[in-house]
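See the structures that follow.
Since every read-out is calculated from the coordinates, none of them should be taken as a lab result. Treat the numbers as computed from the prediction; the structure is a model and nothing was measured. Cβ atoms are built from the backbone, for glycine too; each structure is taken alone.
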Structure P
Amino acid sequence: MADKISLANTDDIPDLIEIFWEAFSGPGEAVFPHTEAGRKWLQRSFDNFLGKRSFYRPEAKVAVVRNNNGRPVAFAIVHIVRSGQNIADKSWNTRWSRCEDIPGISEEKLAEFFEPLAKAHYMVVGKEGHVFIEFVITKSNSRGRGYASALVGWATELADNLDIPCYLDAGVRGMGICDRCDFQAQDIEVRYGGPPPCTPMLRSKK
């Protein structure tokens, strides 16, 4: 499966947006609206991920699995967080696009989505260098083929090559993949002030 994974390019962005929107349909549209404004914000965000490296934000990589026609059917947004780089509070603004100039995109709703995750993330890794798997998403008609596992495996191999840990926020569906890839759930509920929105998972450096 590893030979099926490649890095995305700017020509892939329309497909990446459609896969992202499918994953965040229904209630998720309040945060990531399926509108021209929402498309503009995601286009700009993926341009950030695929663009030049910045000293001020973690280095982003978008890994994809392609179908026989070469189009993405699954992807992972992965960040190499260097020691000392901030991943707490409003740090999502340094990874994703600004939105204050896009009517129809709510910075408040984006903050409500990203910042509770960032709080848990910071409690687990602080400012230690690590690989951060932010999203792994598979198109609905391509699920059950091992693509998500392969993408997580690609990211953990990246972490191993850099000799740093790997972190992700797991939902219920992703727990089996985390177990197979040697992630351990982190118990931070007391320090967090209640259960975090997802389960913080850490894979120690090998």
Structure Q
Amino acid sequence: MIASVIYLLGMCLLTLVVSLPSLKPPSCGKNVSYLDCDKRASSFQVGIFYCALYIIAIGTGGTKPNISTMGADQFDDFEPKENAHKLTFFNWWMFSVFFGTLFANTFLVYVQDNVGWGVGYAIPTLALLMAIIVFIFGKPVYRHKPTTGSPLTSMVKVLVAALRKRNVVVPVDSNELYELNSDEYSSCAKHRINHSSSLRFLD
């Protein structure tokens, strides 16, 4: 949520940068190539522009990795029906991502070239605001999985255990590496990570 608000602030600032005359460089005229234009943006204008881009980068970095993860958390992997719905969710999510890219590269570019940069950036800014509002209203129905500690701690534990047991003879059957069989993992609602030959050094 915090990252979404940061993202929105960056988009608002970028929309202002391309809309307000005091924040954008002077126009070179319609028939003059930007290569032949001697009018340049001031240091302040360049600074505000890059500031908007960096704010958007921070907001994007906080939202993009969490969207798919939070979506996946809404489905129970141990319920076959919900597992099928999870696949449908990811299909629609990927469709939305690619449709958004198509929309941005066609319609929004047309609007920026023919109507104005301010309108071209105002449209995705308003869309982001609407998405945040929808996200807030959906909050009561989301499943919130409790945190189980840092994933980095688990990774370090695996590396330390592999280092400590480096002289132990590895069994031929990879199933002997597990403490429980697959049914017992399912009954505890835990995922068993299957053995991978590409990470044999961790066996």
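Of the structures labelled P, Q, which one yields 1.0 when distance in nm of label points 7 Å out along Cα→Cβ at positions 177 and 193 is computed from its coordinates? So the calculation was done on Q.
In this comparison of P, Q, the computed figure -0.70 for log10 I(q)/I(0) by the Debye sum over Cα atoms at q = 0.23 Å⁻¹, for residues 105-144 alone is attributed to Q.
Quick one: helix-only ellipticity at 222 nm (-39500 (n - 2.57) for each DSSP H run of 4 or more, over all residues; to 500) came out at -20000 when computed from one of P, Q, so which one is it? Considering all the candidates, the number was obtained from Q.
Which structure, out of P, Q, was FRET efficiency 1/(1 + (r/R0)^6) of positions 49 and 137 (r between Cβ atoms, R0 = 30 Å, to 0.05) calculated from, if the result is 0.35? Mind showing how you got there, number by number?
Values: P: 1.00; Q: 0.35.
It traces back to Q.
Can you spot which of P, Q the value -0.32, -0.97, -1.48 was calculated from, given it is log10 I(q)/I(0) by the Debye sum over Cα atoms at q = 0.09, 0.15, 0.18 Å⁻¹? Going through each structure in turn, the value belongs to P.
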